[in-house]
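Enquirer: What follows are several structures.
Please treat every number below as a calculation from the coordinates, not as lab data. Bear in mind the structure is a predicted one, so any value in this text is a computation, not a measurement. Cβ atoms are built from the backbone, for glycine too; each structure is taken alone.
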Structure 1
Amino acid sequence: MQETILKRFEESATAIRQAGERLAGRIAEAADLIITSYRAGGGVLVFGNGGSAADAQHIASELVGRFLKERPGLKARALTTDASILTSIANDYGFEQVFARQLEACGRPGDVAIGISTSGNSPDVVAGLRAARELGLKTIALTGPGGGECAEQAELVLDVHAASTPRIQEAHVVIYHMLCELVEEAMSQ
C-alpha cells in the first residue's frame, strides 16, 4: 500500500510541475482575460461534469467569497448547481445543451466562460464553449493532453499532459488556484 501511495504522490507532483512549466504563460494570459472582464464589469461562468462540476463550483466560490485575502466579491457562477435548470434543459433540449442554454441566458459579451473537461471531448462542455464564443464571451478550456474538441472552441487552452484523469484533475486544482490568486491580487489593488 505504501508503495502505491508514494507512487501516486510522485505522479501528481510530476504532473503539476510539468503543467506549471508548460502553461505558466497561458495561465497568466487566462488571469489577464478574467481581470480584464472584471474591470469592465463582467464576470465568470464555469462549467464541467462530475469532478469537473465540483471544480467549477470551487472556482466560483473562491471568486465570489475570497481566496487568500479580504476584498469585494467577484461575479462568478458555476452552471452546474441548479438541478431544476439542468434537468429542464436536458429534458427539453438534450443534455448536450445544459451549459449552452445557460450561457445564452446569463452570458454577456466580455464575460469569461471556463469549460472543464479532462478528455476535452465532453459534448455539453464543447457545446457550451461554442455557444460562449458565438455570444462574444472570452473562452478558456481546462483539459487533458491536447485539449480535444474543446481546443477548437476555446480561445485559450490549459491542457495538462498527464496519463490519467486523477493526475489531470489534481493539476487543474493547482491551475485554478493560481488563477484565483492572480485575479484576487489584481482586483484587490
Structure 2
Amino acid sequence: MGRICVFLGTGFEEIEALTVVDLLRRDKLDVVMVSIDNKDTVTGSHGITVAADIKYVDVDFNTVEMLVLPGGSPGTENLEKHRELTEQIREFNLAHKKIAAICAAPRILGKMGILMGKRAVCFPGNEEYLQGASLSEDEVVTDGHITTSRGMGTSIPFALELIKLLDCKEAAEAFKHKIVYGH
C-alpha cells in the first residue's frame, strides 16, 4: 500500500483536510500532510495552523498511491496555482492513479479536463468549473480513479469512502460504527 498525500496550501479548509488525515491514520494508512509552500506549518482558512508532515519538495511520488485535495479559500486557489502539483495531478490521472478532491477543489480537476465524462460533485456554486462532468448532488462520488465530495459537511463520508477505496468496504463500515456516524 502506498502513501496518501493530503496537500495543504495557505487557506485550506481545516475540517476537510484533518478529518481525512485523522480517519485514515486511525485505519493505519500511511497518510501525510504535505506543505505545498515548503514550510513547516500551514495556516488554514479559519486561522488554525497545522504542522505539516513533509514539504512538497521532499515527496517521492513513486511511493504515493493517492492525492487528496482539500478545499477552502484561498486554499483551493493556492493548490491550483502550484504548477508542480497540477503536473503531478495530470500524471496521476494519465496513470489512472487515485485522486480525491472535496469542496471547491474538484474545480481544479474540472478545469484540467480530468472530470470530462465522469460523475462528480463539488461545493455549490462551483459547478460551472466541472467541465464535461455529469453533476450529482450525492455527498461523495467515485467514478473510476477520481473521488469528489461536496464540502465540510461531507468530510466524514468522504474520508470513509477513501478508507473503502484504500483498504476495504468492511474497514470503512467498521469505522462508521466506531465513530458513531450515521446512527
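Enquirer: Upon calculation of Rg/Rh (Cα atoms, Kirkwood Rh) from the atomic coordinates, which of the structures 1, 2 produces 0.97?
Expert: Numbers: 1: 0.97; 2: 0.93.
Structure 1 accounts for this read-out.
Enquirer: Please compute distance in nm of label points 7 Å out along Cα→Cβ at positions 70 and 110 for structures 1, 2 and give me the label with the greatest value.
Expert: Details: 1: 3.0; 2: 2.2.
Of structures 1, 2, the maximum of distance in nm of label points 7 Å out along Cα→Cβ at positions 70 and 110 occurs in 1.
Enquirer: Using mean count of other Cβ atoms within 10 Å over residues 62-69 for the comparison, can you identify which of 1, 2 gives the largest number?
Expert: Numbers: 1: 15.9; 2: 19.0.
Top value of mean count of other Cβ atoms within 10 Å over residues 62-69, among 1, 2, belongs to structure 2.
Enquirer: Any idea which of 1, 2 comes out highest on distance in nm of label points 7 Å out along Cα→Cβ at positions 46 and 174? Walk me through the intermediate numbers first.
Expert: Numbers: 1: 1.8; 2: 3.0.
With respect to distance in nm of label points 7 Å out along Cα→Cβ at positions 46 and 174, the highest-scoring structure among 1, 2 is 2.
Enquirer: With helix-only ellipticity at 222 nm (-39500 (n - 2.57) for each DSSP H run of 4 or more, over all residues; to 500) coming out at -9500, pick the structure among 1, 2 it was computed from. Working shown, then result.
Expert: Details: 1: -19500; 2: -9500.
Going through each structure in turn, the value belongs to 2.
Enquirer: Given that relative contact order in percent (Cα under 8 Å, 6 or more apart), derived from a single structure, equals 20, which label among 1, 2 identifies that structure? Kindly include the intermediate steps, with their values, before the conclusion.
Expert: On the way: 1: 25; 2: 20.
Only structure 2 yields this read-out.
Enquirer: If you rank structures 1, 2 by distance in nm of label points 7 Å out along Cα→Cβ at positions 6 and 78, which sits at the top with the largest value? Each step should come with its number before you reach the end.
Expert: Details: 1: 3.5; 2: 1.5.
Structure 1 comes out on top.
Enquirer: Taking 3.0 as the value of distance in nm of label points 7 Å out along Cα→Cβ at positions 118 and 134 derived from one of the structures shown (1, 2), identify that structure. Mind dumping the intermediate values first?
Expert: On the way: 1: 3.0; 2: 1.4.
The value was obtained from structure 1.
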